[in-house]
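There are structures below to look over.
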Structure 1
Amino acid sequence: MSTAESPKPTPPPPGPRGLWPLGPIVGATLDPRTFYATLHRDYGDIVGYRIARHRFYVINDPDSIQAVLAGRTSLYQRHAAPGTPSPIVGMGLIRNEGAPWKKQRGHIQSSMSKEQSAAMMEPCLDAFARRARPYVEQGRVDLFPAVKRMMFEGMAAVLVSEPPGDEVYADFSRVLESIDPEESELTRIFQTLALVFTPTKMPPPTGRTSSLMNGLHGWVDGLIARRKAAPAAEPRDVLDRLLAARGPDGAPAMDDRQLRDEVVTLFFTSFTTLSKIIGWTLCLLHAHPDAMHKARAELDSVCGDGLPRPESLPGLQYLTWACQESMRLIPPQMLLIRYLNAEDVLGGFRLEPGAQVHVCTWTTHRHPRYWKEPEAFIPERFSPERAAELPRWLYLPFGGGQRACVGTHLSLAMLPAALATLLQLADVDFTDARVPELAPGFTIRPKKPVELRLTPRAAAAARAVG
């Protein structure tokens, strides 16, 4: 008499054991990029590990990434404590969930569509040039802080059509520094521990951060009050479009508090990220002279001797590809994190509820099975002719699925615009021809200041003739 063989249980993903109770926390803290790359190399596309009693999974398989970010969003939540306001951005788009989030996203997305983004480029380009000219006159600048301020001016032009001034910029920068200190080695430890011991409630900001946020809230509240008192005949910027948005009943789509949270959110999530992309793209172009030559040739063809204008931006294809390739090699966000609220099976492995699921762009953007020459800087891989070669769900600089960055179109317009403005104003050189070394930690930034030498292009041409 034969008996049916009982089905084998679905196994958990393989992964390192480490030393209980901390598991592999040392590797994750000291060098997270190497840690995630080693996990992928040693254990495959789906990896599991524990730190204390907390379970983590790292996903590098494209089908599983699609399931996490797009296919099974009811299982994989964006936040550990959905619906709780952030001490920095309140209930802005990145904090909300469910129906309120869908409503917010729809209004914001329509205000930053491809067409609307193109329409806002003229004041943005003027702001880039206004901020970049003093840097060219100085002749030497610290690259990343310089482009950070330049991008802040451009974002202010797009979001609120008002130069924010030094004090407002300083307040935004101080708040960001309080969240993610650039000089502290202890930051790596706190970032790792924050991944493990995620609070169920967000504590309110205290001390100086609270005071700075009060000042920033007051600045945005003032902008909103002035716009409501004297509405624009035609929308000039994102704030005007959000003020004009209406719900099904014809009432304003957002109250003043929600408007403020959205504007603050858009500032905090944009200018630092975009400025790092600009900085790294310029470093990579300089380290690859052939690529820089192609970018210069394109600029000469499209812009001539002048600065880029809105109508010339669609012609800056190579600069756009360079930015996209830069985001592949040095992604603006290293981890996309989701919280699993029920048991699931991915790639033949059982995942436990309550775990954090990490999609690591550092490894997915280099997956050797899907990317040709994954460590090489090749902007042409993003050309229309090679678009079919790009792997689906393994290139995620702006996230993926329904929680993908709402400002993707605007970002892809602003990045080549900022680069083109700087390169048209000056010939650039670095004290070190190599790509700068990356600092440890989850935030991808240079380990040391990067000095940029700027020579006005008119002066350079005069010397060449002489």
Structure 2
Amino acid sequence: MKIGLEVHVQLPTKSKLFCSCPTSSENGPNSAICPVCLGFPGSKPALNRKALEMGILIAKFLGCTITERIWFSRKTYFYPDLPKNFQTTQYESPVGTDGVFVVNGKEIHINRVHIEEDPGRIKRVGKAGAELALIDYDRSGIPLVEIVTAPDMSSPAEAREFLTSLMTELRRLIGVSGQEQTMRVDTNISVGTERVEVKNVTGVKNVERALKFEVIRQTKMLAAKKKIVRETRHFDEERGVTTPGREKEFEEDYGYIGEPDLGTYVITDMAAALQIPETPLTRAKRLEKEYGLPFATAKQLVATSWDLADLFEELAAKIGAEKAASWSQGALSSRWKGLQERMSAELRSTLIETVVAAAEGTMTDSEAKLRIEALAKGKEMTANAATDVDVEQLIAQLADEHPEVVADYKTNPKAANFIIGRVMKETKGLFSSQEIAEKTKKELESRN
């Protein structure tokens, strides 16, 4: 079995690829359009520099060879969502070629990375057989980067893992959103010798579902000695099946010609100037190397939160990587949602002081965990006491409620542990055990 993917990722620019229309519209269908993205006669496209930079950055990240001089071409075909009757894309001169992306230790080769415009969107309404097709051209001209892999994947699960890892990286690399609508995939799969393409599958789960169906369908056809036709199919998300579309075109069927309204672009200097930021997988590999963390631990740490990974590195410099990892993966990670919602410079400093105190033994682990829990719930703290708790009053109240403890303390100092434990539970780590013990003993001694 061989699987290759053509991954179309929407680039997070504010304007479209060849005009100034916004890429998001709040005014309903066909409100973010102009003569350029509709292909009116006499309209003149102009390339969005930011989209070009993003495409080059992705190609560099994937280890591609950057093409020195690029240009755009017209890919001619006729479909209602394509108002110009051609799509402006790159054919002979992609941004980058011959890259690689590693998933679970396996190299998935990248044939090419190129930039192109999105067509419009067709929405079909009404009953089957009497449908009405509505077209929204707001999407027409939105910038896409297409990442074309070699047929190196050998299972639907592997294809899903590739896409999940890739999108995780791209979110950090160029700010791609986590919404599944920002990625559409054409899957190419061959169980025998002939490949079938499933077009425009949205979301990693549906890619895996579509591929699984095709594995079963093609396997049954081969077992029945039927011929698998080279064709384009579509995935029905509701039924979980692929349906026939049209016979698969070959590249020469599209009649590519250079786009005369756009020039050629020498991009080597731009590519050299672009710096690749650290992404989740590269950071996990660095944490593994620098701090000796198991890769799975480092990957989970980064996946939980980039800020949590920052906090781990700061703690590691103070208390060592092993203790920092234990606290980061434990008490901090489990309370991170609440902590992140309330995060400030002061809270961050308090968290570091708390973990360092526990690591150095000036505070018990249980006290530190209670303190972190309190911070996650929004309890304010001062250096010596909580602003909303009078610990001395609480101790006196417990002593009033338990005269037997007061009496027992005369001959058994350990009797104070009952009140100390209750106070620690009530104050949820807002005070050190030493402070509570001293105040409890003082109160009990004053009563004897």
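Assorted remarks:
- Structure with the greatest value (metric distance in nm of label points 7 Å out along Cα→Cβ at positions 302 and 358, set 1, 2): 1
- For FRET efficiency 1/(1 + (r/R0)^6) of positions 38 and 350 (r between Cβ atoms, R0 = 25 Å, to 0.05) computed as 0.60, the structure of 1, 2 it came from: 1
- Which of 1, 2 yields -15000 [helix-only ellipticity at 222 nm (-39500 (n - 2.57) for each DSSP H run of 4 or more, over all residues; to 500), calculated]: 1
- With semi-axes √(5λ) of the Cα gyration tensor in Å derived as 38, 29, 22, matching label from 1, 2: 1
- Computing relative contact order in percent (Cα under 8 Å, 6 or more apart) across structures 1, 2 gives 25 for structure 1.
- Answer label among 1, 2 for the case where mean count of other Cβ atoms within 10 Å over residues 278-285, calculated from the coordinates, equals 25.1: 1
- When FRET efficiency 1/(1 + (r/R0)^6) of positions 102 and 406 (r between Cβ atoms, R0 = 30 Å, to 0.05) is computed for each of 1, 2, the largest belongs to: 1
Values in this text are rule-based calculations from the coordinates and carry no lab data. This structure is a prediction, so every number in the text was calculated from the model and none was measured. Cβ atoms are built from the backbone, for glycine too; each structure is taken alone.
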